[in-house]
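Several structures are given next for inspection.
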Structure 1
């Protein structure tokens, strides 16, 4: 899967109502051959800026989740790869550049939605030319950046 295909995949999943976090994560996990539906399910809580709080964008947390799945550990007997933080920081730097025009890396800056306001949420999902379109682009671009980074770091074909 190329970075371009990752972008398309993430956008398609987002259009089908995966949260931004899940869409970026699922595309990344597919790229590295580690799709896990339980992990994708767990990342649903990161949509809306972590449980609808408007904080850090889910496309960022989902992408970092992919990197962590490569470098971190799932048990106490395993060792964590020290490259995890540096690769995460590279992604974060690129994501900050991507989202600078929107005011930052927080969901509230990008989406301009108060996820606790039902009318705002309804408008977000029904206005296809509104902020959802911008979020869709950010999700796709985050997946592209992740794919390019994974390839540059020799972590995926």
Structure 2
């Protein structure tokens, strides 16, 4: 039992650190010199990168980075769980949720972050792909305001 807890803590720490990687902040700072916290909604999310830079390349790069860091956290959870004979779905959930928390409260950005939409999409795609498909369809019809959770 104690060994199981150690695995889950390792998965959670790895997921948190992966999720904390400040993709948007680093891309915007490096390529434009702007501080993303001083633009738009003042968070490090994909939609705010578009607002701050109006660059499709930086916006898509941010989205890809946020999706990738969460997917890696989910896979770390799955593979560590599988390696020690534990439930892979629990590993995926622990890794992915930790990445979501890391994205929203990044240790590298003084516990500031994004809204976690891309991270949540990865988790949703792993556990309930049909729901993510419906969300994407609704977002296409509702426009960017639905994607950024604005009213």
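Which structure, out of 1, 2, was mean count of other Cβ atoms within 10 Å over residues 112-119 derived from, given a value of 13.9? Don't skip to the answer; put the middle values down first.
Details: 1: 13.9; 2: 22.9.
Here the read-out was taken from 1.
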Among 1, 2, structure where helix-only ellipticity at 222 nm (-39500 (n - 2.57) for each DSSP H run of 4 or more, over all residues; to 500) as derived comes to -23500: 2
If you rank structures 1, 2 by relative contact order in percent (Cα under 8 Å, 6 or more apart), which sits at the top with the largest value? 1
Between structures 1, 2, where is FRET efficiency 1/(1 + (r/R0)^6) of positions 72 and 104 (r between Cβ atoms, R0 = 25 Å, to 0.05) highest? 2
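Which of the displayed structures (1, 2) returns the greatest value of FRET efficiency 1/(1 + (r/R0)^6) of positions 8 and 40 (r between Cβ atoms, R0 = 25 Å, to 0.05) on calculation? Don't skip to the end; give the middle numbers.
Values: 1: 0.90; 2: 0.10.
Looking at the calculated values, the largest one is 1.
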Source structure (of 1, 2) for semi-axes √(5λ) of the Cα gyration tensor in Å, computed value 29, 19, 11: 2
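Given a value of 29.0 for mean count of other Cβ atoms within 10 Å over residues 56-63, calculated from one of 1, 2, which structure does it belong to?
Numbers: 1: 29.0; 2: 17.1.
Comparing all candidates, it corresponds to 1.
Computed from the coordinates by the stated procedures, all read-outs in this text should not be read as laboratory data. The structure presented is a predicted model; accordingly, all values stated were derived computationally and were not measured. Cβ atoms are built from the backbone, for glycine too; each structure is taken alone.
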